[in-house]
Structure I
Amino acid sequence: MIKLKKKVPLIDQHDKYGFWGGKFGGNFIPETLKKPIDDLTENFEKLRNDKNFLKKRDYYFQNYVGSPTRFIKLDNLSDYINGAQIWAKVVSDANGGAHKIYNAVVHALICKSMGKKYIVGDTGAGYAGKMLSMAAKKFGLKCKIFMGAKDIKRQKPNCDAMKKNGAQIIPVYTGSQTLVDAVSECMRYWVSNCDTTHMCVGSTVGPNIFVKICGWSTSQISRELKSQIIEEFGLIPKKLKLYNCVGGGSSSYGFWSDFMDLNKKQVEFIGVEAGGPKKSKKHAAPLTYGSRIGVLHGAMQYVNQDKIGQIEETESISAGLDYPGVSPLHCFLKDTKRARYTAASDEDALKAYQIVTKYESLQPSLEPSHAFHVAISESRKLSKDTIIVVNSCGDAYKDSAILKKRLGKKYDKSN
């Protein structure tokens with residue numbers, strides 16, 4: 001059985017071929033990308049140990065991103081549930097409204113360090129694209145964002161922000177016209193333009209190096225949270241449960257990273273995938289529903305596929321979770337049983353959104369609303385000395401049209 005090593009960051013627990021646990025991740029790439037990826041890997045390994053680069057990263061995290069984000073107790077929600085204490089790490093406080101800004105800033109700094117003036121990226125919910133457009137504008141880079149045509153329609157606020165920041169949105173009409181297709185088209189573009197252009201993968205997916213860069217960037221979330229928890233409680237509580245939505249897996253890895261070396265009986269990780277509409281057979285929950293291992297976007301992972309190995313279309317109210325695969329890091333965490341994974345339906349997420357906004361001054365986007373549903377459901381059965389923390393990793397502004405359509409007058413009352 002493969003094991004998780006303590007005191008070693010999970011992003012570094014891969015073999016020389018880029019596989020975690022010998023079977024997840026890797027570099028399934030065309031020959032034309034081998035040198036660009038080798039160059040990026042070498043560059044990143046130098047930068048992550050460079051004091052001047054770390055000083056720049058920390059400066060922009062604090063003065064541009066707005067770290068640290070709040071850690072707050074949801075008193076009214078906790079009283080209503082009458083079970084475990086429910087807290088939130090309000091990562092949506094970050095500049096731009098979501099966790100994607102950490103990865104975007106780091107990639108922009110890497111791009112500048114490599115002497116490139118162009119940067120491209122993919123996006124589903126629009127947050128990765130919005131944040132990359134912000135970072136590109138901040139650091140004087142030209143930016144292209146690949147986005148599924150379906151997602152462009154349902155995430156208009158973030159698209160408007162990308163355009164305002166000077167980014168060019170490239171609509172993708174192939175396949176399901178969602179995140180999976182946007183990632184594919186972005187990678188195809190980079191193959192032809194890698195000499196002048198840097199690529200930012202928006203989550204902990206793709207060839208090994210992109211998984212590592214994103215995970216390294218979002219780990220800022222757990223560094224902050226660990227300090228905030230110790231400041232609040234004096235130590236790490238004996239019963240701590242960390243709930244996070246899981247699509248590609250960037251916010252959840254970042255949320256859990258600094259707690260990896262603690263016993264799971266003390267600190268439990270719960271990842272919540274998108275179960276899709278209750279009446280649909282489609283979902284975006286490969287870890288929950290026993291999907292087989294396959295290759296997607298350059299990496300081996302659990303992925304939704306048919307009997308002959310073709311990638312299946314997904315369906316979710318949440319554009320940010322609407323992805324048929326999942327990070328190799330989460331596949332590894334599932335197989336080592338360090339994390340537990342489950343799913344919430346579209347209807348579950350909407351219900352959780354209504355409950356949270358009724359009792360608290362918090363407007364979680366549809367992505368963390370999936371995690372809030374499971375946290376609320378499970379907290380009812382837990383004792384008051386159990387501390388639950390939910391990563392509220394995005395704000396609901398981008399989902400306003402969807403929420404108004406699905407909830408009608410109920411949505412108006414929550415605002």
Structure II
Amino acid sequence: MTQFERGQLQRIRLHVLPTKRFKTFAISLFAGLTLEEATVTPVALIPFVLRRGTANTPETIAFREKLDDLYGAGFGFDVYKRGDSQIVQFRMDVINDKFVSSNSSLLSESLQFLGDVLTNPLLENGGFNKKYVEAEKITLKKRLDAIVNDKIRYAAERCLEVMCADEPYRLHPLGRKEDIDAITPAALFEHYEQWLDNAALDLYVVGDTTLEEVTGLVTEAFRLKTGSPSPYSKPNIEHKVQEVKKVTERMEVSQGKLNLGLRIGVGYEDEEYPAALMYNGILGGYPHSKLFLNVREKESLAYYAASRLDGHKGLCTIQSGIEFANYERALAIIEEQLESMRQGKLSELELNQTKAMISNHLRELQDSAYEMIAYDFNSVLTGKQRSAQQLLEQVQAVTAEDIVKVADRVQLDTIYFLRDRKEA
């Protein structure tokens with residue numbers, strides 16, 4: 001399989017996968033900064049404002065017309081966290097000009113457009129455009145409100161917030177609603193300059209191109225200060241649980257949300273990571289898992305029951321939706337599943353089905369340029385080079401004993417329950 005070619009251009013790390021498999025170029029730019037209370041909200045707001053217009057396309061309609069001119073190129077962004085870092089990811093998808101009657105390089109124009117978005121924003125009076133800032137502040141508030149309105153998501157976020165109360169990871173990557181109103185166009189521009197000067201920058205391109213071509217195009221497109229790429233700091237995943245945190249929160253809900261936070265103590269870069277993947281898969285990652293079968297199917301105690309592994313933070317979280325009256329019984333059965341994992345009660349069927357599910361996912365990565373980019377970016381975040389094929393082979397080699405070793409490290413940290421306002 002073709003590998004990513006690596007390069008460096010001042011503060012940007014370049015990752016190019018030359019391939020003729022796709023008729024488009026997939027472009028992703030990652031900008032990562034350590035999660036901090038003082039910066040998390042303005043950094044979250046920055047990409048919302050940047051997508052409204054640049055110095056060369058000052059009006060939002062002109063911004064969108066430029067994408068139309070690039071044969072309907074796609075453009076978007078995400079803001080999320082990995083480990084203790086807040087990541088802003090910009091994405092572009094543009095057709096290879098070999099398949100259209102273009103007189104210019106669409107890859108070149110796309111990188112020029114992305115460079116404008118990142119490094120040549122629309123400014124006025126020493127700050128960002130006031131109209132755009134005020135409008136996007138409202139947009140960001142609505143995004144944060146949407147989390148509260150989605151009670152499954154809200155409960156998951158609150159569980160992590162309680163669990164990591166003394167760690168940067170407690171912060172939501174979209175920031176804090178109460179901090180938004182105070183952000184002025186001038187203050188936001190100051191945060192933008194600091195963000196651009198300090199963020200870890202990684203540019204990915206997948207398509208029929210070369211590292212040499214991309215390096216030349218990026219040189220012309222991005223206006224950055226000189227310097228070297230910033231590294232990602234490694235989060236501390238070793239955590240000794242002194243006492244299990246138990247939090248019950250009351251809101252206007254018709255269904256209880258029971259979430260558990262586990263300290264698994266295994267990171268993506270660790271040799272035990274394949275076994276941790278298997279642990280999560282058997283516990284609650286798939287429809288054949290212990291949580292799904294025992295909490296939902298056999299006992300009919302939950303509308304949903306699943307688990308999720310965060311390999312960048314060494315956490316595993318359990319989510320379930322239950323009737324309020326079933327709290328004690330549901331919690332007991334969930335804890336029984338954790339204990340069964342420690343005792344090695346793992347069937348061959350569970351092992352084989354989980355290996356098949358993980359392997360299918362790893363094979364399917366090759367069908368999507370963005371999935372390949374996302375997977376490879378793990379190596380940047382952790383410093384661990386592990387191809388999808390290598391991980392697939394490592395997963396296949398995992399034994400029941402390997403999973404038990406992971407289970408022995410797992411510590412229950414937090415029990416979070418969201419229920420109605422009626423007194424029990």
Structure III
Amino acid sequence: MGTECRMPAASVITLGCKVNQYESEAIAERLRALGFELVPEGGDADVYIINTCAVTAEAERKSRQYIRRAARGGGAVIVCGCLSQSLPSAAAAIGGVASVIGNKDKLRAADEALNIIKNGVPDKPRILVSDGDIAGMRKIEEMSITHAPRTRAYVKICDGCDGRCAYCLIPSMRGPVRSRAEEDIVSEVTALARGGVREVVLTGIETASYGRDTGGALTGLIRRAAEIPGIERIRLGSLEPTVITPDFINMAKETKALVPHYHLSLQSGCSRTLAAMRRKYTAESAMARMEALRAAVPGVMFTTDLIVGFPGETEEDFEETLAFVRRVRFLQLHVFAFSQRRGTAAEKMDGQVPESIKHERSSRLIQLGEDVRDALLREYIAVGSAPVLFESDIDGMHSGRTASFVEVRTPPAGVRQGEIRDVRFISVRDGVVYGEVI
């Protein structure tokens with residue numbers, strides 16, 4: 001009898017941002033094209049690809065933890081992403097790591113996996129990233145996906161960041177802004193729509209900077225994407241408040257497919273702190289832009305990122321952020337305690353805030369966010385019903401999102417994933433709206 005030929009198995013594990021999630025999907029497609037079977041996280045694989053994050057010290061710690069966990073699975077480990085780019089030698093020193101790949105050519109991770117299958121694990125880790133990679137990042141890596149595991153798909157439109165925020169290492173890990181060609185993005189979204197995707201999330205490291213290097217415009221790209229048959233919702237990745245210009249507001253009013261939900265990378269509600277962070281706006285200008293958008297597009301929901309305990313932040317500064325949150329009424333807050341990052345301007349700033357105060361402020365801000373959200377949702381369900389795109393099953397119920405990003409759960413009877421159905425709202429619990437399909 002002949003020996004059965006088994007397909008090599010690979011697992012792609014993703015940490016961090018929506019851009020990383022998209023890039024992992026592209027790596028997975030490349031692996032399938034090379035003859036790999038994809039297994040989920042925790043499954044047995046010949047090769048584990050860990051797409052890492054290092055935006056905070058906690059993200060870096062989790063990335064190392066996932067690498068070690070994968071190494072215990074017995075397969076070869078390939079590390080890519082921001083940890084690889086910022087600390088390649090440290091990534092390579094973790095036991096079980098076979099290869100380290102940076103952010104310049106992530107798809108190389110799939111080719112490296114095939115090389116390991118064909119030639120075995122190298123005697124010592126291969127470090128396929130260099131200090132010159134960032135300086136050489138003048139062209140975006142060509143990658144795309146043709147299908148998505150859900151009816152919502154992330155589509156990367158640009159990479160890199162030209163900002164020099166005092167707390168952030170991203171420019172040193174992702175390079176300058178590089179935008180994809182508009183035609184390539186439209187072609188990708190068209191293919192995804194043909195495959196059943198109903199909602200696309202246009203995302204980038206600095207989404208609002210799309211086209212800055214090519215002469216393109218985010219508003220024009222959105223208008224074109226909205227014309228693609230089958231795409232019913234367009235959502236945007238993280239944005240700075242400065243993106244909300246009169247032209248953007250007019251586009252949002254006219255483009256029905258663009259959902260009334262915006263995630264703003266605000267970071268603080270205090271102008272003094274924002275200036276110390278080297279952000280490009282004040283709390284007052286951000287508020288004015290958000291209120292102008294709300295006035296033009298009724299029902300808009302905002303979510304945001306906030307940093308507490310930035311060097312020099314006083315109790316009065318923090319109270320300004322609390323007041324800002326109460327006034328805006330965010331649907332969701334992502335709260336981060338300031339993390340000193342080697343090589344940033346904020347690392348050695350005067351006025352470093354003690355960890356105990358960071359923790360106390362984080363707890364207060366998180367609690368306020370939950371209180372504001374719950375009050376907002378109790379008002380929201382008074383509208384009675386809304387269309388929901390169902391995406392997953394949670395605790396025996398179907399779960400989906402409204403256009404404004406409110407999570408809704410219903411009994412499973414009569415609903416299929418990928419459908420958009422009207423749901424009658426019944427109650428709110430722990431930030432989730434419960435209802436029944438009409």
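No lab work stands behind these numbers, since they all come straight from the coordinates. Since the structure is predicted, the reported quantities are computational estimates derived from the model, not experimental observations. Cβ atoms are built from the backbone, for glycine too; each structure is taken alone.
Upon calculation of P(r) over Cα pairs in 10 Å bins from 0, in percent from the atomic coordinates, which of the structures I, II, III produces 4, 20, 27, 25, 17, 7, 0, 0?
II
Compare mean count of other Cβ atoms within 10 Å over residues 28-35 across structures I, II, III and report the one with the greatest value.
Going through I, II, III one by one, mean count of other Cβ atoms within 10 Å over residues 28-35 is largest in II.
Taking FRET efficiency 1/(1 + (r/R0)^6) of positions 12 and 156 (r between Cβ atoms, R0 = 35 Å, to 0.05) for each of I, II, III, which is largest? Intermediate results must be reported in sequence, preceding the final value.
Working: I: 0.35; II: 0.55; III: 1.00.
When FRET efficiency 1/(1 + (r/R0)^6) of positions 12 and 156 (r between Cβ atoms, R0 = 35 Å, to 0.05) is computed for each of I, II, III, structure III gives the biggest number.
If distance in nm of label points 7 Å out along Cα→Cβ at positions 276 and 388 computes to 4.3, which of I, II, III did it come from?
Numbers: I: 2.7; II: 2.1; III: 4.3.
Source structure for this number: III.
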